[in-house]
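The data blocks that follow each hold one structure.
Bear in mind these aren't lab numbers, they're just calculated from the coordinates by the rules spelled out. A quick note: this is a predicted structure, and the numbers were derived from the prediction, not measured. Cβ atoms are built from the backbone, for glycine too; each structure is taken alone.
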Structure I
Amino acid sequence: MVSSFHGLELGKRGLSVGQASIATTGQNIANVNTKGYSRQQVNSSASPSLDVWTGQGANTGQLGTGVNLDSITRVRDRFLDQQFRDHSETLGQWQAKQTTLDRLETIVNEPSDSGLNSAMDLLNSAWQDLANEPDSLSAQAVVKERAQSFIEVAQSMNKSLDSLKSELTQESQATAEEANGYLKQIAELNKSIVRDGSQSNDLKDKRDVLVEELSTLMSIKVDEKSNGSYSISLSSNNQQLVSGEEVFEVDHKTGTGENKVYGGKLAGLSESIDIAKSYQDNLENVVGDFAAANSMSATGGKDQALFIGNAADFNLYEVKVNYEASLLKQPAATEKTSEAAQSDFRKLVSQLGAQSQAAIHSVTNHGATLQATENRRQSVTGVSLDEEMANLIKYQHSYNAAARLVSMTDQMLDTIINRMGN
């Protein structure tokens, strides 16, 4: 025999699930613009039924007892999350390289009327004027001034390249520290999630935001344990970074390509340092070849060498103009060898332009891929106001119907308890 109060219990459970559904929908609506928020949903199931005697002899029937509130969970797609992290890592690497190449283009400053190529052209033109008037003191002075301008432009570029490498090294160190900060915060959230339970939705959202920020800095793999904590490792060599509450910090490395194992922005910065160093070496070779083509000796004095410098062990910061030279004369092979040096410089400029364009295209393409992945992910985990408003109406009707069931059961009980004896 079913209890007379069965209807009240059934209605109460319906009210409980309806109320939770309405509250969860309100939470979704309130956080529609919150960064990193994952849409939440109420998971319910039919509660265990009761066995009741029926008119089928020894066989019993089953009478439903309502609904159980099982959980309130986030809606996430782990596959899309990992795709997003992978694309984010690649984009972070290319963005670091593109920024460096943009700065290199600013330093090289070509084509320009004040760049190195223009300074070389002006010196060649000064030599031609001196060839027309070999005994002209003013023509010799112009050659020296043009040579000084060439050296100043080259040394200024070299100094800017030194500053760029130093800044990239500092940025790489700061990025490693930033990554370690994210790792520590993730470990702390792991601790809180394990303590509060695996359904700590808001804490998990905060943790996922940190993981996505970390994925820009390095290439990572994420494994969620049964207790809700994350285990994070490097994609390249499976080096452990976070295991529960334990953190394994990354060490910044300044050697050539040393940060490649980390991937992401860290690898991009390491490659950027190598790129800057390569262009600095090429620049020094061009300046050394051009200076040697225009006559250079290790000592000054009144000989005919225009530049003072060591051709065998050339140092751009040490080369200078020989202002004591009184009988300057253009070397016989200057025109041919100078043109070769200028040609090398133009190749360097063209290579830089091509690399910069390639980096821009890569950033654009990977950015579009990342955005497409994010759009697919938002279609799953994002909050749609139209959908939530429809759900709100549905849950409201469900709640009202459960309330009506309780009211009707109350009237039935009132009849049985208070009126049947009259």
Structure II
Amino acid sequence: MTNEQRELVKATVPVLKANGVALTTYFYNRMLTQNPELKNVFNAANQHTGAQPTALAMAVLAYAEHIDNPGVLAGAVNRIANKHVSLDIRPEQYAIVGKHLLASIGEVLGDAASPALIDAWGVAYQQLAGMMIGVEAGLYSNAVAKEGGWSGWRPFVVQQKTRESEEITSFYLYPSDHGAVADFAPGQYITVRLFVPELNVFQPRQYSISCAPNGRYYRISVKKEHGNELRPEGHVSNLLHSSIAEGAIIEVAAPSGDFTLNPDKTNPIVFISGGVGVTPFMSMLDYLISAGKQRPVTWIHGCRSFRVHAFRDLVRELGEKHGAMSVHTFYDTMEQDMEDGYYEGFVDLGKLSQVLAPDADYYICGPGAFIKKHFDYLSANGIVREAIHFEEFGPATLVV
């Protein structure tokens, strides 16, 4: 890429800040209309709500802003690459995306999109695609090299369904070939792909693994998404709850994700979850106990009420096994008298300042607004950025 091309890309930053979501929305509509087979890859709900176009707009903006030194985006690139591998994205699909992205830039910007600008973005896209393809190749290779590992989609049997609350059910998934399953880093997710009749396409969804590595099965714990005026009901979560019975076979991609524990650290850990955001922490806690790790744990969880509180008893049981864990639970509505450690209202770290260790690693999982609230509180109270880890459910739209 020439210096002139870099300057042309950087010059589009104000346009991307003002109109990036409009551009990426147009791009997805164009690509999915002309390449409808890709509807089997992209989450229809995230297209409907605008979450996916927003996430892409932010990624394109970040790349344009850092075009002089794209290496600073290594963390974001790794996170996106993990998501792509979980969806079985392959190198040849980058050509399709590039074609429609460049065409969209030209069609949306009109006369402002000079041939030189389109050429500059073409070179920039090839540079980014090459970076992504390289990282993803490494992730695919590592997944296959593991004992019990695989690439692409592998059939698994739902051997057991367990109701964890009024909204959350756990699914125990065993490989249909009776082979081993690859170990994973606690906190990672797997992707489930189901055919959705009303959409007439396959739909993939990522779900955090909610158990420790065991070589035999994965457990996912899925909230049934009922939907509201802002978001449609969950196609895949509803199918899992209502149509996928014990004994059914579903397609699964190998574990992915970078929201994981460092197994070598010994400092305290604080887990902060909202709703179904508790699931990766179940894996992490289970792992700490099964591996004999003695790191002190503070467990902070918020949900609407006792009725929708998944893993309530199991967390306390695991906490007793661990021996160095405190549990703090917030309910939006307190429906009955509860013992110590329960609070009414949204999760408020200010009420727990006495248990928040300054040398701890903090893990936050939940919706973007939930994460930002607690990230801002921790930052304002002296916790360094490197000690705060978070995973946003759905496309990553949070920048902190």
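Out of I, II, which structure matches 0.35 when FRET efficiency 1/(1 + (r/R0)^6) of positions 128 and 248 (r between Cβ atoms, R0 = 35 Å, to 0.05) is calculated?
It was calculated from structure II.
To which of I, II does the computed value 2.8 (distance in nm of label points 7 Å out along Cα→Cβ at positions 144 and 160) belong?
I
Here's another thing I want to ask about it. If you work out distance in nm of label points 7 Å out along Cα→Cβ at positions 120 and 360 for I, II, which one comes out largest?
II
Right, another one. Have a look at I, II and say which one yields -13000 for helix-only ellipticity at 222 nm (-39500 (n - 2.57) for each DSSP H run of 4 or more, over all residues; to 500), as calculated.
Source structure: II.
For Cα Rg over 2.2 N^0.38 Å, find whichever of I, II sits highest and give me its label.
I
Still on this structure: The value 15 for relative contact order in percent (Cα under 8 Å, 6 or more apart) was derived from one model only; which of I, II is it?
II
Identify the structure, out of I, II, from whose coordinates FRET efficiency 1/(1 + (r/R0)^6) of positions 104 and 344 (r between Cβ atoms, R0 = 41 Å, to 0.05) was calculated to give 0.25.
Label of the originating structure: II.
State the single structure among I, II that was used to calculate Cα extents along the principal axes in Å, for residues 48-287 alone, giving 58, 45, 36.
Going through each structure in turn, the value belongs to II.
For which of I, II does log10 I(q)/I(0) by the Debye sum over Cα atoms at q = 0.13, 0.16, 0.33 Å⁻¹, for residues 136-183 alone, calculated from the coordinates, equal -0.42, -0.58, -1.16?
It traces back to II.
By the measure distance in nm of label points 7 Å out along Cα→Cβ at positions 40 and 384, tell me the structure among I, II with the highest figure.
Top value of distance in nm of label points 7 Å out along Cα→Cβ at positions 40 and 384 goes to structure II.
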